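Heads up, there are several structures right after this.
Nothing in this text is a laboratory measurement; each read-out follows from the coordinates by a stated rule. Everything numeric here is computed off the predicted structure, so don't read it as measured data. Cβ atoms are built from the backbone, for glycine too; each structure is taken alone.
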Structure 1
Amino acid sequence: MKIQKQVIIEGYNNEWPRAFNIIESIISNKLNRLVLRIEHVGSTSIPSLSAKPIIDIDVVIESMDCLPQVIKKLEELGYIHEGDLGIKSREAFARRDVYVPYTSEGNEKHEHHLYVCNRESEELKRHIMFRNILRKHPLLVSEYEELKFQLANKYRNNRQAYTTGKTEFITRIMNEYQDI
């Protein structure tokens, strides 16, 4: 049985964007022309929002045709390809250890989730849209933060239930603000 990591929400940390920039730079240099852009998504990308201290990163590529090359280069940085995990046009990557992505300095990198998406990926579009809505609407950030704390208290040892609990809010916000 897989041990569930506890759901722990921390106050916003100014280190999150800096940690993203370090990881983004390493990956960007390694993938070079294979990558269109690298997006900081998820709660750590929203200023002032409390979050699980795990950075979500979407690496955007032109098409899945270049995925084999991307996988090879990411493996050289210490990532392990996990497949799409049931989400079309989004490939997940795990880290071999805390030093991934590897550099010559060999220092630890902030905990993060790495995904590779093609530019047409619906999941990528959802991530960007939700992030941008929250960045523009501070009251929604407060509402979302309150929900996250409630869910984290209720489902401290059940990440799946915590994530599912956020779905209704996310769907409602995306439907209400999609034309803004």
Structure 2
Amino acid sequence: MNKDQCFQIGRIAKVHGLRGEVNVVLDVDYPEDYEGLEHLFIEQKGRLVPFFLEHFVIQPGGKALAKFEELDTIESVENMVGSEAYLPLTELPQLEEGQYYFHELVGFEVIDETLGLIGPVQIIYDLETQDLLGVTHQGKEVLIPIQDGIISKVDKAAKKVYCQLPEGLLDIYLED
């Protein structure tokens, strides 16, 4: 399984107890959608390795308690601490009409309601403070916050992101 076929669900934060359980800090909007997972892919040495789960219990605060099959000691799981955990994109929950996942926007054209075509979305930056679209405009990367008031509409069928850019945003990136 390759990373481009997966999404990061979280990161293994620490070992829990003596019997091989770990705490997973989740990076998802609705942790309860993942209660009772049967497997995870854990990044190890740059590769995604599948692990089957005995249990995956959602905890308060966007965390989960996970126990992997056949890993029953602290020593067997402590090398996983700090590793990222992934699931295949096919396991993303279905969205309602008008909703979208950020990764789906890569390749979409960004159109400002005043300035017109800005350019294609090349990358999504998932930062702690905010999420950003990395858009190529006149050969330069422009970062557009993914926020209500800036992103006005996403048309998945047409592969377009409509926005109202704050005045002067593009100028910041186009100055030499």
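The value 0.90 for FRET efficiency 1/(1 + (r/R0)^6) of positions 102 and 166 (r between Cβ atoms, R0 = 30 Å, to 0.05) was derived from one model only; which of 1, 2 is it? Answer for the origin of the read-out: 2. Consider the structures 1, 2: one of them gives 0.96 for Rg/Rh (Cα atoms, Kirkwood Rh) as calculated from the coordinates. Say which. Source structure: 1. Given -1000 as the derived value for helix-only ellipticity at 222 nm (-39500 (n - 2.57) for each DSSP H run of 4 or more, over all residues; to 500), which of the supplied structures 1, 2 does it correspond to? Computed on structure 2. Which structure, out of 1, 2, was mean count of other Cβ atoms within 10 Å over residues 46-53 derived from, given a value of 13.0? Source structure for this number: 2.
For structures 1, 2, calculate distance in nm of label points 7 Å out along Cα→Cβ at positions 94 and 110 and state which one comes out highest.
When distance in nm of label points 7 Å out along Cα→Cβ at positions 94 and 110 is computed for each of 1, 2, structure 2 gives the biggest number.
Relative contact order in percent (Cα under 8 Å, 6 or more apart) computed as 17: which structure among 1, 2? The read-out was computed on structure 2. 1.3 is what came out when distance in nm of label points 7 Å out along Cα→Cβ at positions 22 and 38 was calculated for one structure; which of 1, 2 is it? Clearly, the read-out refers to 1.
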